[in-house]
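Undergrad: Several structures are given next for inspection.
What follows draws every value from the coordinates through simple rules; no lab data is involved. Remember, predicted model here, so these are calculated numbers, not experimental data. Cβ atoms are built from the backbone, for glycine too; each structure is taken alone.
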Structure 1
Amino acid sequence: MLVKDNQAALHRGEELPLMEAFYSLQGEGAYRGSAAYFIRLGGCDVGCHWCDVKESWPAEAHPLVPVEEIAEEALRHSKIIIITGGEPLMWNLSPLTLLLRNGGARIHLETSGAHPLSGDWDWVCLSPKKRKLPTESVLHSADELKMVVYNHHDFLFAEAMAERVSPDCMLFLQPEWSKRELMMGEIVAYVMAHPQWRVSLQMHKYLDIR
């Protein structure tokens, strides 16, 4: 249980539940192969059954860290900084992104869009989930729509989401890792028939890096 002072700092975005932070390569989507520093925040209320970071879900399992400490460490490593989760938009991200912006960073967000947008972003990667649909604020701000394909119905869901983002938003189909051998052929065929889409792979898993 968080004490009252910590709850207030969390609400203001002055402290955030930090699960992990690390320097690696972006493995997915438009910036795949780029060196970046990842800030993974704890807490998620979406609950995808195939999530590969379920340990991020309980926010109380992760220490509240002042955003000044998070930003200072991030800026030591990279000028591309990716904030992910969990579901990072559960929290007020404006204070953290202000510090990163003042440090000269390019700031990326990875989100399901299930909560309203906060923070100042150079790139928003939206990966919607059926269990909790994205808010309009995130749909309108998305630079990249990354749809995870677990089964055949996900192609229909992908098209429904594509209709709601900006015409300039990049569109990606990415096989869910455990279904990649089953679904990859269908994804390739779908992209060839619908070339507005591109294929995204989890390159970091093939490279066996974080």
Structure 2
Amino acid sequence: MANNLSTGEHDDQRRSGRLFVVSAPSGAGKTTLCQAARRHLPDLVYSVSSTTRAPRHGEQEGRDYFFVTEARFREGIDAGQWAEWARVHDNYYGTSARFIEDHLAAGRDVLMDIDVQGAAQILRRYPDAVTIFIMAPSMEILRRRITARGLDSGAVIDKRMKNAETEIACRGMYRHVIVNDDLDAAVTRFVSLLKGGNA
């Protein structure tokens, strides 16, 4: 019995966590799916990115993002602090390499919610990451969803739609693609992937 316990402890020490990377165009429902996954999988570690953009209404420091100045972010680039980083919609976004690696080494699964530029960088550094792309059923529906949020001007919406076309063209880079047509079905599929089904 003592030997079995020792073996089990040794296996636990050797097990690394899994890294899940999810991307989507703005308005495809990625945030909603990630929030649902975190309710279903409370032990899942959600990677909180840093950004130079201003907080939106209701966003909290350390929960939604770490809000940093552009100067501080650039210092992080020079120091090799970011596992991935990108300039998106005129702001910088990045993820701490130490945050990811500490959790994976401790055997915890990590979920990253990042754009396609960041996902490409992550795959170069972590080729075993499980990548998931979320998309709306059509560009028309995507535009309606973005407009309905009431957060952006017409010019910003047009820019987001143009960026969405570029992002959707990169979906072949991802191991899994979920079309968010029916939210309940999309949540079920997403959570299944995070649990290890077809990963």
Structure 3
Amino acid sequence: MNNWAWTALVLYLGWAGFAFGVRAAVQRRRTGDAGFRGISGRPGEAAWWAGVLFVAALLGGAAAPIAALAGFSSLEGGAALRAAGLAVALVGMALTSVAQMAMGASWRVGVDAGERTALVTSGVFARVRNPVFTAMALTALGFALMVPNLLAGAALVTLVVAVQLQVRVVEEPYLASVHGDDYAAYGARTGRFLPGLGRRTT
């Protein structure tokens, strides 16, 4: 069990460091802006909760393997389940990077309502509007299978809730207001998180 927990912890920290730290450094070098916009909304609002829950999910993802190393009880799951989780996590990590890079100069963490970025509709965005979030959820699922304890499960659920709030309450209204008919047409032909599912009808 400890070997799986160590593997999960090292991979998770590496993934988080690359997805946020390295990506931000690349963004700053290319554009002069690291891309971080922080948590939207006022405390207590849905948009604010989206950001808070997102941070909590990231911290929970790191806490799960640490808890396993400290002896926190895990749910039943053999080596095959954990190996499957490793494979899922690696795919999710790779897809996170691909999707982030596809955003180019438009990559952001959070939303500034007064800012206008280009609408990205090519590459993986040609089929799915939020592939970064899809890839992150896939990664979190993989880690939860690698270290199947209650903390990992809670982190996964928290991430899914945070992403749903962020997309529906913050990002989609922002993009609709900024890009108007272009975003409406894009949303009508692409899925929200998976191809063909969650197309916008208005």
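Undergrad: Thinking of 1, 2, 3, which structure, once Cα extents along the principal axes in Å, for residues 39-142 alone is computed, gives back 48, 36, 17?
TA: 3
Undergrad: Of the structures 1, 2, 3, report the one carrying the highest value of mean count of other Cβ atoms within 10 Å over residues 47-54.
TA: Of structures 1, 2, 3, the maximum of mean count of other Cβ atoms within 10 Å over residues 47-54 occurs in 3.
Undergrad: For which of the structures 1, 2, 3 does the calculation of helix-only ellipticity at 222 nm (-39500 (n - 2.57) for each DSSP H run of 4 or more, over all residues; to 500) return -20500?
TA: For helix-only ellipticity at 222 nm (-39500 (n - 2.57) for each DSSP H run of 4 or more, over all residues; to 500), the value -20500 is produced by structure 3.
Undergrad: Among the shown structures 1, 2, 3, from which was the value 18.2 of mean count of other Cβ atoms within 10 Å over residues 23-30 calculated?
TA: Comparing all candidates, it corresponds to 1.
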